[in-house]
Structure formats: structure tokens, C-alpha cells
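**Student:** Presented below are the structures under discussion, each in the form of C-alpha cells.
Read-outs: derived from the displayed coordinates by stated rules, not from any lab. Quantities reported herein were computed from a predicted structural model and do not represent experimental measurements. Cβ atoms are built from the backbone, for glycine too; each structure is taken alone.
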Structure 1
Amino acid sequence: MIDEMDTREPSVSRRGNRIIMPGMASVHSHAFQRVLRGRTQRRATEAGSFWSWRRWMYALAERLDPDDLFHISRFAFVELAMSGVTAVGEFHYLHHDRDGAPYDDRVLLAETVIRAAREAGLRIALIRTCYFRAGWRRTLESAQRRFCDASVEDALRDVETLQRRFAGDPMVRIGLAAHSVRAVPRSHIMELAAYARERALPFHMHISEQRHEVDECIEEYGLSPVALLDRMGVLDERFVAIHATHLDNDEIRALGEARAFVCLCRTTERDLGDGCPPTRPLVQAGARLCVGADSHASSDAFEEIRAVELDERSRLEMRHAVAEAPELLRAATQYGYQAIGMGQAWRDDAVSLNADDPSFASLNDELLVDGLIFNATPRAIDQVTIAGRTVVAEGTHIHYEEARRGYETTLRRLGFL
């Protein structure tokens with residue numbers, strides 16, 4: 001639940017030869033896609049695009065069993081922790097067995113991802129994602145059978161099962177998502193949004209990542225995605241728009257007036273050639289920014305947040321385009337935690353960096369936040385503490401070797417090594 005009373009500003013301080021900052025949240029993650037890093041960069045056709053990349057992703061999704069998903073996810077989360085991430089929002093849509101039939105325990109794969117995060121020591125919001133179709137007038141591809149629910153009622157029963165199983169666990173939250181306007185028809189989006197609002201759950205959606213998605217939505221509904229959601233009354237302060245790359249001025253205004261979150265995933269959006277979102281207008285309209293690793297094309301939380309500003313500088317050909325370092329710090333920490341329903345837990349998590357790292361050379365205390373946001377890399381991280389437990393010490397995750405061995409064994413089994 002988002003805590004509107006959480007008004008304390010995130011801060012950075014120097015303690016001896018350490019610099020202390022709050023832990024960061026990676027609001028949007030597809031942990032299993034970590035396998036694809038470095039494996040989709042060579043030109044396969046003359047028309048490489050998001051859609052050609054998606055074929056690789058679907059081929060991977062079809063092959064994974066629960067053990068594979070655990071080892072891949074654990075390693076992805078361990079790597080995030082080593083970059084200063086202490087809470088992750090897992091946008092989870094890999095639900096069923098390879099043939100599309102639910103497991104005997106319908107939430108087996110969701111629990112597998114949660115277990116991976118817990119073994120990595122991260123807080124996790126399992127964003128249970130609903131998926132019902134391939135798209136308007138489109139036939140399901142074979143991999144999509146693992147994503148699709150038979151009904152809204154089935155999906156919401158899974159949410160309630162997960163809530164019961166993790167009730168009272170401060171490290172786990174359960175959220176809800178409609179995958180996209182492409183994969184979830186309008187009537188179902190309305191049911192899901194109403195359920196989330198009634199129970200004060202975060203409600204996430206992929207929004208306007210690709211121009212083709214926008215065009216299809218207009219063809220089906222006569223409105224672009226955000227305009228459709230606005231007309232339906234879905235937008236509010238718990239709504240999290242993932243990507244929001246291709247928006248018109250009315251859509252920007254609608255997200256801002258709702259005080260919605262917009263989660264940018266710049267390293268993935270760059271990798272996939274999605275485009276540049278209108279970040280400055282979104283902030284000026286009142287939207288709240290946060291960031292996510294998405295496909296894990298990169299696991300550098302500092303790069304993810306500074307790209308919010310630096311990529312907008314490139315789009316607008318100007319400096320100081322979106323926000324100064326303190327506002328970006330807030331987006332990476334406080335807003336990120338709020339967007340995944342973690343409330344004030346950001347106050348209990350900390351990242352310690354080596355003040356002798358070259359990225360901080362010659363910076364006085366007044367410029368620490370600037371140096372942190374615009375210059376730091378995971379190389380500077382010395383220690384990460386989550387809910388009082390140290391998970392990264394001397395720059396390395398306490399279970400790194402075990403997690404790497406499990407990951408590499410899985411990749412060999414899948415034929416990637």
C-alpha cells in the first residue's frame with residue numbers, strides 16, 4: 001500500500017570512508033530474461049526490432065521448468081543486490097506448465113520467484129500479471145499458453161492465494177498487473193483495476209512501449225492506450241505505467257493529474273530500440289518517476305536512474321532536463337518502494353559505498369548526491385543491508401558463488417553454455 005504520510009526525504013551521508021544511501025528499488029523486472037543478456041546482440045535479420053527480440057524471449061520462456069526459473073531468478077536478484085538494489089518488483093507472467101496447463105499448485109512459479117528473491121535477501125513485490133490473449137484479432141503463439149489465464153476469477157484467486165501464504169511477511173508484497181492493452185481486453189482491465197483499487201494494491205501495466213502497440217489500440221478502441229485507461233477511470237495514484245514511451249500531450253496530462261507512477265527502464269528500452277519517453281513533460285505534469293531493470297539487459301541501478309536525466313538531455317538537446325540529483329535519488333528509492341507497495345521500508349535498507357572510489361574523488365559533502373547519481377557505479381559498493389541483514393559484503397553478495405554455479409549449471413542444461 002502506498003503511504004501518503006511518507007514525507008521524509010531520502011538522504012546521503014558520509015561516515016568515515018563510507019558513503020551511506022538508502023537502498024534502491026527496481027520496480028519492473030522479468031528475471032528469467034537475464035539469460036538473454038549478450039545473446040541477442042548479433043544481427044539475425046536486416047529488420048531487428050523489439051518483435052524479433054521477443055521471438056528469442058518466447059523460445060526461452062517455453063523451455064523453463066521451476067528449477068530453471070529459480071536459479072536464473074536468484075542469480076538475477078543477487079546481481080541486482082550487488083548494484084545497490086534492495087527491493088524488486090517482479091512483473092510475473094510465466095504461470096503455467098509448458099503445455100499451458102496450470103500446475104497442481106497454480107502459484108508454483110510465483111512462489112519459485114519469491115523464494116529466489118528471499119534467498120538473495122531482497123524484498124520482493126510479486127506483481128501477479130494477467131494475460132488473456134495474443135492481441136486483437138491475433139492467434140496465441142505457443143509460448144503465450146504459459147502466460148494466459150482462463151478467466152479473471154482464476155487470476156484473482158491466485159492473487160488471494162499468494163496473499164494468504166505471505167501474509168505478515170515484511171519482505172514480500174503481492175501486487176496486480178494487466179500485462180498490456182494488447183494482452184488484456186478492456187472489460188478485463190476494468191475488473192482488475194477495480195479489484196486493485198478496492199484492496200489498495202499497486203496496479204501495473206506495460207503502456208505504449210512500441211508504436212505498433214499504440215496503433216493497434218487505436219484500431220481496436222479508437223483511443224491510444226493511456227487515453228483508453230483515462231476514459232475507463234483506471235488511472236490513479238496507485239497506477240504504475242511501465243515505459244510510457246509514446247504519448248501525446250493529453251495522455252501526459254492524464255498521467256500527471258492522476259499522480260500516477262511512470263516506471264522507466266532505460267537500459268532495456270535502449271537495448272530494444274523502444275524510443276525515448278517524454279520524461280520532462282511527464283514530471284512537469286505531476287507524474288512520479290521510478291525505474292526498473294526490466295529484461296536485465298544491464299544490472300546497474302545507478303545507470304538506470306541517471307539515464308532518466310541524461311537520455312532526456314539527448315532527446316531535447318539541453319542540460320538539466322528533468323530533475324537534479326536529490327529528486328532522482330527519491331525516484332530510485334522512496335518512489336520506487338511506494339510503486340511496489342513497500343511503503344516506508346526504504347528507511348530500513350541501506351547501501352554503503354567506498355568513499356575512496358574514484359567516482360567520489362575530490363567531491364565535498366555538498367556534492368555527494370550529485371556524485372552518487374551521476375558518477376557512481378556498482379564498483380563503489382561495499383555493503384548492502386536489507387531489513388538489518390547484510391547481503392553484500394566487501395562488494396560481493398554473500399551467496400554469489402553458489403548463485404553463479406546454479407545459474408551456469410542451468411544455462412548448460414538449457415544449451416546456452
Structure 2
Amino acid sequence: MSLRRINLAALDPSDYRALTRRSAVPDASVRKAAADIVDRVRVGGDAALLAANGEYGGGPAIGSVRVPTEVIGAAFGSVGPAIRQALKAAAQNIRAVHDRQRPADDRVEVVPGVVVERRWSAVDRVGVYAPGGRAAYPSSVLMGVVPAQVAGVGDIIVVSPGDDDGSVHPLVLAACALLGVSEVYATGGAQAIGALAHGTESIDPVDVIVGPGGPWVTAAKLAVYGVCGVDLPAGPSEALIVVDASANPAVAAADLLCQAEHGPDSPVVLVSDDERIIDAVLAEAALQLVQLERAELIRASLDDHGMAVLAPNLDAALEFAEAWAPEHLTIQTANASRDAERVRSAGSVFVGRWTPESAGDYATGANHVLPTGGLARSYGPLAVEDFGSWRQVQELTREGLESIAPTIRDLAGAEGLSAHARCVEVRFEEQG
């Protein structure tokens with residue numbers, strides 16, 4: 001492995017800023033091509049969707065992309081008992097975590113007779129994107145569908161890349177069957193996002209699209225933003241690991257390799273105030289790497305996008321983690337719980353030796369659909385509130401309006417909007 005070595009003490013402010021200011025948005029050529037595919041599906045419907053499947057893969061080019069309900073229903077029984085139990089346990093934990101996230105309406109009487117409320121309700125229809133290609137991701141089905149169910153969404157559909165004959169991976173279908181999802185389509189990439197957003201003859205459009213995907217999916221989400229809601233523009237999976245001299249090199253190395261396994265473009269960063277522990281972790285990672293099934297893919301990720309960052313002290317290491325704003329942040333320090341309290345910008349934080357990132361990916365119940373590319377500064381994990389919307393409700397009495405009428409009149413006058421003032425005045429001119 002040849003991770004890029006960086007000494008923070010040697011960086012000037014502009015180099016530091018360039019290292020930490022990142023983006024999850026794909027390059028302009030991918031965005032344009034994805035937007036073109038989305039528009040073709042918008043105009044051409046099912047025919048364009050099938051044509052895009054034929055051109056780019058991800059599903060059948062002829063016939064129907066819908067997976068028969070009987071195939072979905074049979075999928076859960078087709079997988080082994082251990083997998084069935086794992087899916088059930090993961091779904092149960094995800095539901096337990098997300099049950100606590102239900103938004104609560106609130107009401108405030110600003111002054112007597114002036115009441116403002118916020119009311120939340122779930123959307124009617126959600127599309128969940130479950131990635132395919134290099135691997136099957138039934139866990140992404142669970143992470144998208146369960147919070148939508150907790151929110152009270154009426155219709156939940158799943159799209160996932162399939163084979164040319166329309167076959168979606170049995171594990172993805174098993175997760176759908178477990179959760180009672182009967183509307184599944186074998187299509188992926190930008191064309192799937194276009195079909196969800198705009199609808200086709202056979203697919204009704206959705207209100208919100210969620211779920212992780214590659215750069216084409218991310219670019220397509222950006223193209224349909226405004227047509228429907230999207231969760232967030234997520235790029236390749238990434239991780240940053242902060243260690244000090246107290247860390248176990250073997251454990252830290254395993255965490256370093258974990259997220260790099262997702263793809264050759266997954267950034268992985270090791271940060272420490274101790275150069276000896278950096279060397280020990282990288283040496284251990286090299287030993288573990290050769291034992292892994294995806295060793296070449298992981299090596300490519302580390303060589304092209306990996307960094308080993310030496311900080312002058314632990315405070316500087318944590319400040320760098322905060323500035324880099326990772327999707328996954330692991331903290332393995334002598335006072336990991338205390339150090340984790342300092343972090344604000346991270347999608348999901350894994351505290352201490354006994355908290356591997358894979359626990360959050362599968363089993364803790366925390367959501368694994370997370371912001372990448374530095375977007376953890378402004379976005380959080382996928383949550384129940386992403387499946388609905390708020391509205392403000394205002395109700396005034398005569399006395400309430402009288403009490404705030406001077407404020408309305410004066411501000412409307414200052415802005416030159418006399419009709420705004422007049423709609424207050426006319427109410428007090430009514431007779432009888």
C-alpha cells in the first residue's frame with residue numbers, strides 16, 4: 001500500500017483548506033450525461049427506461065422492469081435461515097432506533113390570540129434505491145424502507161439494478177419480502193432515478209427518493225431535485241479514523257480496510273498525533289489486506305484515495321477530523337467518549353475499540369445512509385423526518401390581530417407594500 005503521507009504541521013492555511021474542503025457532487029460531464037438520461041425517461045417513459053437499461057445495464061431492455069409479486073414473496077424463504085434471522089434482527093434494531101425519531105407537532109401562543117403551530121405529516125409515496133453491481137445491499141433496503149414505514153408513508157417502492165432478464169438479487173428481494181414491499185423494479189442508475197421522479201406508464205412518480213448510489217445516481221438526484229424530494233447527494237463511501245498511542249493497531253487497521261472495501265474510489269484517512277502508531281497501523285493493514293476477498297479493490301482505494309495524516313497533537317487531529325467532515329468517523333483514543341463529544345461534523349461516529357463501522361452498517365439500528373464529501377457539515381443521516389414535511393398553521397383572534405397590527409402596518413409601509421397593510425385594516429372596517 002502507498003497511502004499519501006501528510007504532515008499537518010507543514011501545511012500552510014491554503015493547503016489545509018484545499019485538503020478539507022471537498023464535494024460529493026460528481027463532475028460536470030457526469031451531471032450532464034445523467035440529466036440527459038433523466039430527461040429521456042421523462043419524455044419517453046417505459047420505452048426510454050428500457051432503452052437506457054439496454055445501453056447502460058441495470059435491468060431488462062425489453063418487456064417489463066417490474067418484479068412479479070410472487071417472486072418477491074418467495075425470496076425470503078429462498079435464503080438461508082442465518083440470513084433470514086440477520087435480516088429480522090437488523091430490521092428490528094433499525095425500527096427501534098427510528099421509532100424514537102417521529103416528529104412531534106408543536107404549538108405556541110406568541111401573544112394572547114396569536115397561535116402558531118407546526119404540523120408534520122408523511123408523504124404519500126417514497127422510492128428507495130438499493131445499489132447493485134459489485135455486491136447486493138439488502139441492508140440498504142432496510143435502511144430506506146423501515147424509517148419510511150415508521151413515518152407512515154403510504155406507498156413504498158424499491159428500485160435496484162437487475163440482470164438483463166429482470167432478476168434482482170435474491171437478498172434484496174428477501175429484504176423487500178420481509179418488510180412487505182411488493183412493488184420492486186429491476187432498474188438502476190440515472191434511468192431509475194428519472195423513472196421514480198417523473199414516472200412512466202408503469203411506474204407512478206414518487207414524492208421522495210432515498211438511498212445510496214454511485215456518481216450516476218447522485219448526479220440524477222441533483223437533476224430531479226425540485227421535481228421531488230431527495231435525501232442527499234452522497235458520493236463514494238468514506239471513513240476517517242483518529243487514533244493515539246493507546247490504539248490497538250490490528251483493530252484500527254481492520255477499520256481502515258472496512259470502508260475501502262466499498263469501491264476503488266472510497267477515501268479512507270488515518271489521523272494520529274503519533275507517527276509510530278501510524279506506521280504500526282499501516283503495517284498491520286498490509287498484513288490483513290492479503291487475506292481479504294477484495295484485496296485488489298481495497299488496495300486501489302487506499303493507493304488512490306487513502307491518506308495517513310500526522311497531527312502535531314491530538315487536538316489538531318480532532319480539528320482536522322472536524323474540518324474534513326467524514327461520512328464515518330472512528331475515534332480510538334485513550335478518552336474516546338470525551339473526544340467524540342467535540343465532534344459536530346460527521347455522518348456517524350464510532351466511539352472506542354469495541355465499536356466497528358460495520359456494526360453501524362448492519363446491526364446497531366443507526367441509519368447507514370450518510371452524508372459524504374464534506375456534506376456532514378450541513379446534512380445528517382437519513383431519518384424519519386426525511387419522509388415527510390412540516391407546515392405552519394396560524395390562527396388569530398380579533399384581539400390577537402389588534403395586538404400585532406402596528407407591527408404589520410409599520411413593516412409593510414417600510415417595504416412599500418400597502419396591500420399587506422390594507423388586508424389588516426379592512427378586517428376592522430367590517431360592519432355588523
Structure 3
Amino acid sequence: MSLNSLYHEKQQEVLRRAMTQDYFMLINHGAKRSGKTVLDNDLFLYELRRVRANAAAAGISNPQYILAAADIGSIHRNILNELSGKYGLQFQFDKFNRFQLFGVQVCCFGHSKINDMGRIRGMTAWGAYINEACVANEEVFDEIKSRCSGDGARILMDTNPADPAHWLKTDYIDKADGKTIVQYPWRLDDNTFLSERYRQNIKASTPSGMFYDRNINGAWVSADGAVYPDFDEKVHYISADKVPIDEISRWFVGVDFGWEHWGAFVLIGRTEDGRYYLFREWAAQHRHIDNWIKIGQSIKEQYGNIDFYCDSARPDLIQQMRINGLRAINARKDVLAGISEVASLYKQKRLFIVRENVRRFPHEIYSYVWKKGTDEPVKIDDDVQDAIRYGIYSDKKYGR
């Protein structure tokens with residue numbers, strides 16, 4: 001089997017560098033689905049064999065190696081399950097989340113929370129593999145780095161891009177010298193093993209602006225301008241008689257509680273093939289929860305015992321809705337992931353707004369912009385937009 005059948009050109013370039021020249025950090029960063037993690041998983045196995053040889057030369061019988069990701073579940077999903085499927089490897093864990101492979105004790109840690117640091121302190125590691133590096137807590141990352149003091153220790157890592165002011169970008173990638181720190185940027189088009197059809201579909205469905213620059217081109221860019229640049233009044237506004245009611249397979253409501261700022265209920269229908277219709281919006285200031293519950297009960301009478309995906313910041317109001325017979329559920333509030341989901345639907349022309357049934361939405365959609373230098377939208381005139389995001393993203397995760 002030739003190398004070309006195993007690795008695409010960019011993977012071969014990094015593989016040759018990693019196996020022929022020394023480094024302290026090797027950072028592979030860039031677009032999703034570009035092949036970074038596939039290569040790093042194989043380099044992880046290579047590193048374990050190299051560590052075993054280095055430790056033996058130093059008279060160490062059981063060298064330790066750090067394997068870190070956002071959490072233990074991510075280690076299994078992104079690394080160990082992939083290696084099991086590819087090579088048939090089996091990993092037997094002890095009660096401390098450690099396993100033995102190639103004569104090396106691999107110690108698994110989450111890195112996204114500061115309380116992960118306590119388990120890492122004090123150990124001597126002969127290397128580390130850090131998956132999803134940009135979501136690591138910076139102090140935990142520094143602790144992992146400082147633990148890699150075994151002879152010839154190296155740190156292998158991969159990450160998708162984030163804000164260009166992120167510490168991983170400014171303190172490491174931007175300071176790469178090609179010797180101590182080596183960095184490689186990756187783009188979707190680097191992965192020539194993906195079919196042209198798949199790549200074009202991914203490009204066509206990825207929202208314009210920041211999401212496209214990061215996920216397709218692998219660029220570390222700031223969010224800027226409109227949150228939903230692909231929204232088009234001529235495409236996404238429709239009249240009520242254009243909603244294919246017979247094709248709606250389920251209805252749900254997104255809920256953003258408010259008082260001084262606007263509260264909002266948005267009724268959304270989803271077809272079996274994944275088209276979404278914002279059929280009606282209720283938005284008001286200074287509306288008491290009893291009145292919102294009456295609206296919810298009227299929705300329930302017409303559409304059945306459907307899900308209300310609610311802003312979890314007000315558990316007291318959620319509880320009142322439940323007491324009054326509404327299926328109120330804590331919404332998934334992952335801001336960037338939720339916005340990406342809604343933005344992708346606009347890009348693919350799969351989210352439509354019934355124009356005559358919304359009053360607040362038209363006021364918000366063009367003022368819903370990114371806060372400069374962050375991955376957060378400006379928290380002004382965003383209440384209906386939040387309700388839509390809560391509903392659609394939670395439906396994707398929990399929808400029944």
C-alpha cells in the first residue's frame with residue numbers, strides 16, 4: 001500500500017517533518033474535516049514508540065504520557081474510537097483514566113476546566129497529545145506543558161481556529177520558529193480524499209463570513225458585521241399560505257424570558273426533510289408569566305403537547321410553565337454553535353419567516369451584529385433572535 005493511499009499531500013508534508021526533525025511543539029490548526037486529527041492520531045502512536053525508546057535509554061521502566069482533550073468523552077470520540085476502528089487497538093482503563101500502550105502509561109485528562117489541573121500537577125510526562133487545543137483552559141495548558149520534562153518530550157496538538165486574539169494564536173502559533181514550535185495551517189481543500197461533491201456541499205451550506213473563513217479556509221478571524229449575512233428578505237420572508245402545513249412533522253416553541261427587555265415566544269414548524277418555518281412570534285415587554293402561560297396553553301390546544309425550549313436563566317418561570325401543563329425544557333444555549341446552526345439554515349434556504357405573523361423580528365434581524373473582537377453578538381435587540389436560536393438548536397439536539 002502506497003503512502004499516497006494513506007495520506008494526502010498536506011498530511012505527508014507534516015508527517016515527514018514530524019518524523020525526521022525534532023521539535024517541542026507541533027501545532028496543526030485550521031479547517032474542519034481537513035485531516036488534522038487523523039494524522040495526529042497516527043503521530044500519537046508514533047510518539048508512544050519513540051517515548052518508550054527514550055525512556056528505556058534513560059532507565060525508566062514505565063514512562064507517562066499525557067493525552068488531553070476537552071473532556072474524557074472527547075478523548076474517546078476523537079482519538080481512541082478512531083484508532084480502535086482503524087487498527088483494532090483495545091484500551092483497558094484503570095480507575096485513574098490511564099491505559100498501557102506500547103510500554104507507555106497513557107494518562108487521560110480533560111483540559112477545558114481549571115479543576116482539571118489538580119490531577120496533572122506533580123507528574124513527569126514524556127510527551128503530550130492535546131486535542132482541541134483552543135478550548136483548553138490556559139492554566140491547564142501551561143501545566144501540561146510544564147509537565148513534559150522527560151528526555152526528548154514533545155507536544156503534539158490540533159485545533160480549529162478561533163478569534164485571532166486567542167492566547168494559543170498569539171503566544172504560540174504566531175511565535176512559531178520552525179524549530180522549537182512548528183505550526184501548519186490547514187484548509188478544507190487540503191483534504192483531497194474528500195469527494196468534490198462533499199466539499200462543494202460543505203462550502204454551500206457553511207454560512208458566509210466568520211464561519212466560512214474559519215471552517216473552510218482555516219483562518220483565525222474575528223466575528224464582524226451582521227450575525228446572519230445570508231438572510232435575504234426576498235428569499236426568507238414568505239406568506240402564511242406558503243407554509244406547507246401538511247408537511248410539518250413537528251412543532252416546537254423557542255422561549256426567551258424578559259421584562260425590561262422583550263420576552264418572546266416563537267412557534268416553529270419543521271418538515272421531515274429539515275425545512276423550518278417560523279410561523280408566529282409573540283413578543284412583549286412587561287408581560288407577566290401568567291399571560292405567557294396563557295399563550296403557551298393556547299398553543300398547546302392547537303398544536304398538541306409540544307416542546308417549549310426555554311432560556312434556562314429563569315428556572316422559576318420554567319417551573320411555573322411545567323406546573324401549568326406545558327412541556328418546558330431547558331434550551332441548549334451554546335451561542336456559537338446555535339448561531340452557526342441558524343445561519344446554515346439561512347445559507348441553505350431552509351429557514352423561512354412568515355412575514356405577516358412577526359413584528360419584532362424585522363426590527364432585530366439587521367441590528368443583530370457581532371460584538372467587535374468577540375464571538376458573541378451584541379446583547380441589544382436580540383430577544384426574538386435568541387428564542388429562534390434556542391428553539392432550532394435545541395430541536396436539533398433533543399427533537400422528538
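**Student:** Name the one structure among 1, 2, 3 that semi-axes √(5λ) of the Cα gyration tensor in Å, for residues 29-116 alone of 40, 30, 13 was derived from.
**Tutor:** Structure 2 accounts for this read-out.
**Student:** If mean count of other Cβ atoms within 10 Å over residues 109-116 computes to 13.4, which of 1, 2, 3 did it come from?
**Tutor:** It traces back to 2.
**Student:** Of structures 1, 2, 3, which gives 41, 32, 21 when semi-axes √(5λ) of the Cα gyration tensor in Å is computed from the coordinates?
**Tutor:** 2
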